[in-house]
Structure 1
Amino acid sequence: MPVRSIVGDTKVATVLVAADGSGSTTDIQEGINSLPSSGGVVYIKEGTYRIDEGIVVPSNVSLIGSGPATIVYLNDGANDHAIKCVGVSNVLISSLSVDGNGFGQTSTSHGIFFSGTTGSAVRGCRVSGCRDEGIYFDENTTACSIEGCSVTDCSIGVILFRADGNLLSGNTLSGNGTGLTVSQSNGVRIAGNFIRLNRLNGMNFSLSERCVLVGNEVLNNSQAFSGFADGIKLSDTMHSVLVGNQAVSTDGRQRYGINEETGSDYNLIVGNLAMGNSSGQIIVNGANTVSANNLEA
C-alpha cells in the first residue's frame, strides 16, 4: 500500500520497493501500479531487479533509486526498453542503474526510452550495455532533460530524434558507438558534458537547427577506426552555436575536432579549442558561418 507523505503543503503517495523484502513490494512495476492515479514517488532500495519486460512509468511519477547499486537488469530475450515513458509528463527517473544486457537481446532495446513525453527528467543514472541506445528521446519529447548521467557500452549513448527543446547537462558518454546523436531536433542545449573514447563520432548532429553546444569536452573519439570519425560533426545543421568546447585528440585518432560538413551553414563557432586531430582541427564549409577566436593546434 502506498503511504502518503507531506511535501510542503502537498500530500504525496510513496511506495518503497525493496529486493530484500523490507518494502511494500519487491517488484518495481507493482510498486508503480499501486500508486493512485494522481501519481507519487516510488523509492527503490539497493539491489538487482531483473525484468522480463520494460517498466512503464505514467505521468506524475518519480522513480528514485538509492544510487548505482539500485540496478534494473533486462533479462535475456526481453527485447524491450528497460524503462519506458510514452505520452506522459512530469516524470523523474533518478539515482539508479540500468544494465541493458545487450548480448541477451535480439531486437530493438534501449535503456531509458521517452516518446511524446514533456516536462520530465533523467538524473544521476548509470546506463550500460544496451543493444541499441542508452537513453532515447523520441518524437515529440520536449522540455525534458538528461542531467548528471553516465552512459557506456551502448550502440549510441544518447539520441534525440525529432525531439525539440531538450537539455543535456553534465553527462559522461564513453565507450559507445557514437556518444551523442541529435537528428531532426531543434533548440537543443548541450552543456558541460564529457564525451570520450567512443568508437565513432563524439557528437553527431544532422538536419537540426538552433542547437547550442557550450563547454563540452570531446576527447579521443573514433576509437574503432583511426582518422575516420570526428569529435563534433555537423551535417545539414543550421543556425547553431558552438562556444567554449574542447575537441581534442591526444592519441591522434579523431579525424577533425569540429567538422561542419557541406550543407551546414549560418552557424557560430567561437572560442573553441581543437588540437591533435589527425586531418584538421576546425573545418568550416558554410559560406555564412562565423568561425572566430578558436584555438587550433
Structure 2
Amino acid sequence: MSPPRVIVLRTAGTNCDQETIHAWQLAGARPQPVHVRALIEQPRLLDEFGILTIPGGFSYGDDISAGKILATQLIHHLADALARFVEAGKLVLGICNGFQVLVKAGLLPGPLDGAAAVWARHPAGPIDPQSSTLGLRPEGDADPASQTVTLTQNDSARFEDRWIRLKSTPTANAFVPPNTIIELPIAHGEGKLVARDDSVRRLLVERKRIALTYCDADGRPGPYPINPNGSECDIAGLTDATGRVLGLMPHPERHVHATQHPLWTRRPNAQADGRLFFDSAVRHARD
C-alpha cells in the first residue's frame, strides 16, 4: 500500500511545520506543506490527502486569542471540506497552536450531546487573495455554540517551555496506545484547558474525550509543575467521538529522535516518545 499523504497546514505565524514534516517522513508518510489560502481557494484539494495536520506556532501572532483567527477561517471557508474529510474516516492532528485551532473551531471535543457539529453547517467558499480580512466573512466570528472548551492563559502567567510527562487514557484513538507514559516538550502561554461549565466537564469524562493527561513519573496527576498550565482534569489532549481527531498541547514532533531528550546520554536505550503519534497514525491510515 502506498504511503498516506499528509497535508501540513501553514499560515502566517506557523513555525513548527518543518519539524512536523520531518516527523511524518520518519513514519513513512508523504507530507506536503499547504498554505491555508491555497486550501480556501481549492477546498477539494483536501480530498487528496489521508491525514490533516495543523502544526504549532503562533498563527496570526495569536491576535484575539491563540488560534482564533485560523479557526474562524476554517469554520467560514472550509467547514464542508473538513466535514467531508472527517466523515471519510481520515485523520486530523492538531499540535499546540493546532490544538487551539481545533478547539476554537469546535472540532474538538466535538458535539457532546449527539447533535451535529455547528462548524459543519457553515458554508465553504473562496476568498479574495488580496483581501485584508484574512478570510473572515463579513457576518463575523464563529458561532460560539460550537465551542464547549477553550485553551487560555497558563495559571503561572508565564510561557512554559520545558519537558513534561503525560499519560494516555484508555480512550481509543488512532494516534497513541492507551495507558502509556510519554515524555514530550511543551512551549505555550495559553495551554490551560477550561470547560464551558460543569456539565461539559462531566461529559468529557463520560464520553471518553480525554485522550492525554499530565502526570508524574509514576503516571499520577499532580499540581504545578506536573500540570504545567492548570488545565482542568489535568487535560493535555482531547479526541473526538471517532478517535480519529486528536489535539494536544505538548510537541511530539520535537521528540522523534532519542538524542532530542535532554537526558539522552544517560538513557542509551530510551525511545523517542513522539514517534508513537506519527507511527500509529500511519499504521491506522494504511489499514
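We did not get these values from a lab; they are worked out from the coordinates using the rules stated. Note that the structure is a prediction, hence the values are computed from the model and not measured. Cβ atoms are built from the backbone, for glycine too; each structure is taken alone.
When distance in nm of label points 7 Å out along Cα→Cβ at positions 153 and 209 is compared over structures 1, 2, which one is greatest? Once distance in nm of label points 7 Å out along Cα→Cβ at positions 153 and 209 is tallied for 1, 2, the winner is 1. 0.20 is what came out when FRET efficiency 1/(1 + (r/R0)^6) of positions 17 and 265 (r between Cβ atoms, R0 = 41 Å, to 0.05) was calculated for one structure; which of 1, 2 is it? This figure was derived from 1. If you line up 1, 2 by distance in nm of label points 7 Å out along Cα→Cβ at positions 73 and 89, the top spot, with the largest value, goes to 1. Which of 1, 2 yields -500 for helix-only ellipticity at 222 nm (-39500 (n - 2.57) for each DSSP H run of 4 or more, over all residues; to 500), as computed? The read-out was computed on structure 1.
One of 1, 2 was used to calculate distance in nm of label points 7 Å out along Cα→Cβ at positions 49 and 249, giving 2.6; which? Matching structure: 2. Structures 1, 2 were compared on relative contact order in percent (Cα under 8 Å, 6 or more apart), and the highest value belongs to 2. Given that distance in nm of label points 7 Å out along Cα→Cβ at positions 113 and 233, derived from a single structure, equals 2.5, which label among 1, 2 identifies that structure? Only structure 1 yields this read-out. Looking across 1, 2, the calculation of distance in nm of label points 7 Å out along Cα→Cβ at positions 161 and 193 that yields 1.6 traces back to 1.
The value 28, 22, 18 for semi-axes √(5λ) of the Cα gyration tensor in Å was derived from one model only; which of 1, 2 is it? Derived from 2, not from the others.
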